[in-house]
Structure I
Amino acid sequence: MLSTGRQNKKTVKLNDGMESRYGYILIAPLLLLIVVFIFFPAFYSFAISLFYYNPFGHQIHFAGISNYAEVLHSSLFAISVLNVMYYTAVVVTLQTILAFSLAMLFNYRFRITRMSRALVFVPAITSPVALSIIFIWVFSRQGMVNYFLSMFGVQPINFFFSTTFAFPAIMAMNIFSTAPYFMVMYLAGLQAIPPHILEAASLDGIRSGWKRFRYIYAPMLSFTTFLVVVLGVIGSMQLFDQVFVITGGGPANSTYVPLIYIYNRAFLYFGTLGVSSAASFILFAVIMAVTLLQRRYLKELRWA
C-alpha cells in the first residue's frame, strides 16, 4: 500500500512536470516577442538616453544625465507637458461622463439595442489616422460644424488654424472615439449588478435616478470608474496620432504634446536621439507617478 502511494505521488509529480514544460513551450513564442519588441527596445532606449548619439555621423560619447537636464530645462517640453495635462483633465472627465451615460442608455432593452451598440462602437475601432482625416473635413470652413454654426449666424471658423479652437476640436474628436470603448466597460459593470439589489432598493424607496446613482450604481461601479479613469489618463498622456496628422503641434505650439517633442527630437533634429530617449523616460516617469497617485486616492472612492 505504501509503495503504491509513493508511485502515485511520483506519477503526479511527473505529470505536473510535463504540464509545466508544455506550458513553457506554449508561451515561449509570446515571451520571445515581448522580449524582442518591448524589453530590448526599452533597455536600448535607456542606454541611448545616457549618450550623445548621432547615427548618421556615427558619433557617440557618454553624456550622463545631461540629456535629461536638457529636456527638463526645455521650455518647449514644459509647454508640451502643460498642454497634455490640460488635455487629459478635460478629455478624461468628459469621456467618463459620456461613457457612463451611454452605458445607462443602452442598459435598457430597446429593440435596436444590438444594432445601436454596434454603430456607437464603430468610432472606437476606427483607425486614429482615418478618423483624423474625417474630422479635418468636419471642422473645415466648409465642414459640418461650420454649416451648423452658420444657422445661428456664426461666421466660419478655421478650427485647426486657431490657437483657441484647435485643441478643443481635437479633444472633441477623441472624446467621440474613446467614449464608446469605455461605455462597454461600464455596460458590463451595470449588467453584472444583481437584479435583487435593484429590487430591494425599489422597496426601500430608492427609485429616482439620482438616488439610484448615488447609492447603487456609483458604489458598485467604483472599481470600473477607477479603471476607466486610469486607462483614460494613460491614453491621453500618450496623445500623438491625431495631433501629428492634423496640426503637427501648431498653431503656435497650442497643441504641442510630449510625444510630438519626442518625435521631432528623434527624427527631425538629427543627432539628438539621446535627448529624445531621455524625454521618453521622463514622460514614462510622469505617467507612472500619475497612475500611482490615482491608485492611492481613487481606489477608496466611495459615494454613499
Structure II
Amino acid sequence: MKMQRIRVACVALMLFAAFSAKAADDDQANQQPAADTFAPATLSGTLAKVRDTGSIALGYRESSVPFSYLNARKEPIGYSIELCKSLVAAIETSINKHLTVQWVPVTAENRIDSVESGRVDLECGSTTSNVERQKRVAFSPIMFVAGTKVMVKRGSPIKSFRDLAGKKVAVTSGTTNEKALRDIDKKFSLGMQLVVVPDHAQGFAQVASGQADAFATDDVLLYGLIAENAAKGGKYQVIGDYLSYDPYGIMYRKNDPQLAQVVKNAFQQLAADGEIDRQYTRWFLQRLPSGTSLDMPMSAQLGTIIETMAGGEAQ
C-alpha cells in the first residue's frame, strides 16, 4: 500500500512538471509572436528603401494650381499633395514604420527622370498617365481628367485653335500639351510660334505681359492660374475645344509590384470611404487659401471612374 501511494505521488509530480513546462512554453510562445506579428514581411523596391532610410521623397510642382503648388509660406499644398499624404500613411502602415517626408521640387521637364532616378519616390503633381510615359514609370489609378485648352486675354480675336495661325503660343516644356500643339501645328500647317517655358506660371506671365498671344495647357490648370491671379488685374478666358485627353495619376517607379499593390489598395479605400470626393470638394469647389475658388464641379466621367474604383476596379 505504501509503495502504491509513492507511485501515485510520483505520477502526480510528473504530471505537474509536464503541465508547468507546457505552461511555460505557452507563455513563451505567446510572448514571441508579438514581435513577429508586427514585423514587416520581406520587402523590396520602394518599400524596402523607405523602411531602411526612414524617409520618403515626394515631388511637388510650384504652380500647378490646385493640384500641387506653394502657399504663401512656401509649403506644398493641393489636391495631389493631399492624396500623396494618404499614400504615405498607407505605406507607413504596410511597413509598420513612421516616415519623414522630404519635399522635392520638380518641373514638367525633369519629373519623370526624378522618379526613375530615385530622386523622388512619389510625384505629386498634375501628370498625365499615357502609354508613352508608362514605358518609363508607373501611375496610380486616375485621380482627375483634363485636356489641353488655350487661354487668351479677354477681347482677343483668338476663338479656336485655327486662330492660332502665325501667333505666339506659350507652352510648358515636357508636357503633353507641347506635343499636342506641335501635332496640331503640323497637321493644319498653322505656322505657330511656340514659346517653350519651364513652368505654368511663366506661361501665364507670357500672356499677361503681352509677350505671347496665348498659353496652352490643361484646362483645369488654366482656370487655377486665372483664379490665383484674379487680384492682380487682367481678364482672361479659356477658349476652344479640347486638343488632347489627359488623365492624371500619381507617378512612382516602374516594376515595383509591392508599392503598386499598396497604391492600388489605398486608392480603392480613398474612393470607397469618400476621401477623394472630399478632397475634390475642398480644392475645386471651396475657396482656396488665396481666397479664390475654381468652382469646378466634378465631371461625370471622373465621378464614374471614382465610383468604379470604389468597387475594386482601378482605372
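Values quoted throughout were computed directly from the atomic coordinates according to the rules given, and no laboratory measurement underlies them. Computed from a predicted structure; not experimentally measured. Cβ atoms are built from the backbone, for glycine too; each structure is taken alone.
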Given 28 for relative contact order in percent (Cα under 8 Å, 6 or more apart), calculated: source structure among I, II:
I
Comparing structures I, II by distance in nm of label points 7 Å out along Cα→Cβ at positions 217 and 289, which one has the largest value?
I
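Of the structures labelled I, II, one was used to calculate P(r) over Cα pairs in 5 Å bins from 0, in percent, for residues 161-208 alone, giving 5, 24, 31, 24, 13, 3. Name it.
For P(r) over Cα pairs in 5 Å bins from 0, in percent, for residues 161-208 alone, the value 5, 24, 31, 24, 13, 3 is produced by structure II.
For which of the structures I, II does the calculation of helix-only ellipticity at 222 nm (-39500 (n - 2.57) for each DSSP H run of 4 or more, over all residues; to 500) return -22000?
I
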Which structure, out of I, II, was distance in nm of label points 7 Å out along Cα→Cβ at positions 49 and 185 derived from, given a value of 3.5?
II
Have a look at I, II and say which one yields 58, 18, 17 for semi-axes √(5λ) of the Cα gyration tensor in Å, as calculated.
II
If you work out FRET efficiency 1/(1 + (r/R0)^6) of positions 81 and 225 (r between Cβ atoms, R0 = 25 Å, to 0.05) for I, II, which one comes out largest?
II
Answer label among I, II for the case where FRET efficiency 1/(1 + (r/R0)^6) of positions 129 and 281 (r between Cβ atoms, R0 = 25 Å, to 0.05), calculated from the coordinates, equals 0.40:
I
